[in-house]
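For reference, the structures are reproduced in the following blocks.
Any read-out appearing in this document is the output of simple, stated calculations on the displayed coordinates, not a laboratory observation. Just so it is clear, the structure is predicted and the values come from calculations on it, not from any experiment. Cβ atoms are built from the backbone, for glycine too; each structure is taken alone.
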Structure P
Amino acid sequence: MQVFEKLYRYFGPQYWWPADTAFEVVVGAILTQNTAWANVEKAISSLKKNKLLKPARLRSSDVRTIARLIRPCGYYNIKTARLKNFLEVLFKDFKGNLRLMFSLNVTALRQRLLEVKGIGPETADSILLYAAKRPVFVVDAYTRRFLLRHKLISQKAGYRQMQSLFEENLPHRLRLFNEYHALIVRLGKEFCRKEPICDICPLGKDRGGE
């Protein structure tokens, strides 16, 4: 919590995830794999302009159209397939109803998401936290880098171990997990980079950090 409070004081609220609907969050979570968010925004904007950011419309659209519209986010053919994979599960098992899908308990919903080809733990947990509104902590490359540099994990630490570090030592509050993950991403982009800027980092020793 001390780390969270320092980051929150320095950066303020992040208002993440930026989306108008839960389905937009799902699409964004799939598209943001291996690319910068700025590229995802362009792809999302294209889908919106073509009125395809609804489950039924996106499902009925052909793969070439989708691939063309999401091209800015990279790996567009692969990501088109992943979107289609998710939509097939949504319509086959949940009648195309995202609320019905999200009515599953956390464990069952996470497992169902992980069974969709192309959806891994980080994407599944992003959907759980930001779209399904479940208090699940999302771990990404920024999280791992931050934890390693502060000697909170070993090099061998896996996804679940890193996730447990947060979930076992924080109150299970949706807003806290939401804000904390967004703040770690901000920290990773501005200070805890591949070439870190430690001397002015809000968690640096000169600022009372670790």
Structure Q
Amino acid sequence: MESKQEISESKHAARSRATRAALVSAARGLFATRGYAAVGTEEVVRAAGVTRGALYHQFADKLALFDAVVEEVEAETTRRIAEGSLAAGDGPLRALRAGARQFLEVCTEPEVERILLLDAPAVLGWERFREIGLQYGLGLVSGVLAAGMEAGEIIRQPVEPLAHMLIGALDEGAMYVARAGDRGAARAEVVAIVDRLVDGLTP
């Protein structure tokens, strides 16, 4: 049976998690709509319904809050891509193609485009941006590649550097589409190039 102190600590931890979630959710909506530079911490606090003290108890500053938002969006994006890849079925190679298409499609959504493609590299710096992307996406891509090699659908080669190169290519492709005048045409071009890259992995 829990003591009064343990119950109190549990409630405090739950309130802290709820406060953090409220801040991240409020900041995410504001950053997605107006961009990092145009959003002040006062707005985030009001939108989250918490005090400034609560904000700075959870996060050192606005940059740390944005970092948490980027991680959340990246994690959700990776999960959606994984689900789309699995739904494709018919082997690892098909899953790899489906995942690449799903990634490029998700990246055209305003929230993902604004937070992950436009603001994250500039605000967090390239190294931190890549670190977050690899933290969530590297395992997924590496797993598909390893399964493809095991099934004989992909030429055997070092998995990790290949996964890094594919993720880098997809990130650059998504950024190219985000900045293109005709995004539909740009996306079709990038998809065709990705298909050729994937074709080059087959025996």
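To which of P, Q does the computed value -26000 (helix-only ellipticity at 222 nm (-39500 (n - 2.57) for each DSSP H run of 4 or more, over all residues; to 500)) belong?
Q
Using the calculated result 1.07 for Cα Rg over 2.2 N^0.38 Å, pick out the matching structure from P, Q.
Only structure P yields this read-out.
Using the calculated result 2.3 for distance in nm of label points 7 Å out along Cα→Cβ at positions 119 and 135, pick out the matching structure from P, Q.
So the calculation was done on P.
Which of P, Q yields 4.2 for distance in nm of label points 7 Å out along Cα→Cβ at positions 87 and 191, as computed? Walk me through the intermediate numbers first.
Values: P: 4.2; Q: 1.5.
Of the structures listed, the value fits P.
Now for a separate question. Of the structures labelled P, Q, one was used to calculate FRET efficiency 1/(1 + (r/R0)^6) of positions 15 and 151 (r between Cβ atoms, R0 = 25 Å, to 0.05), giving 0.20. Name it.
P
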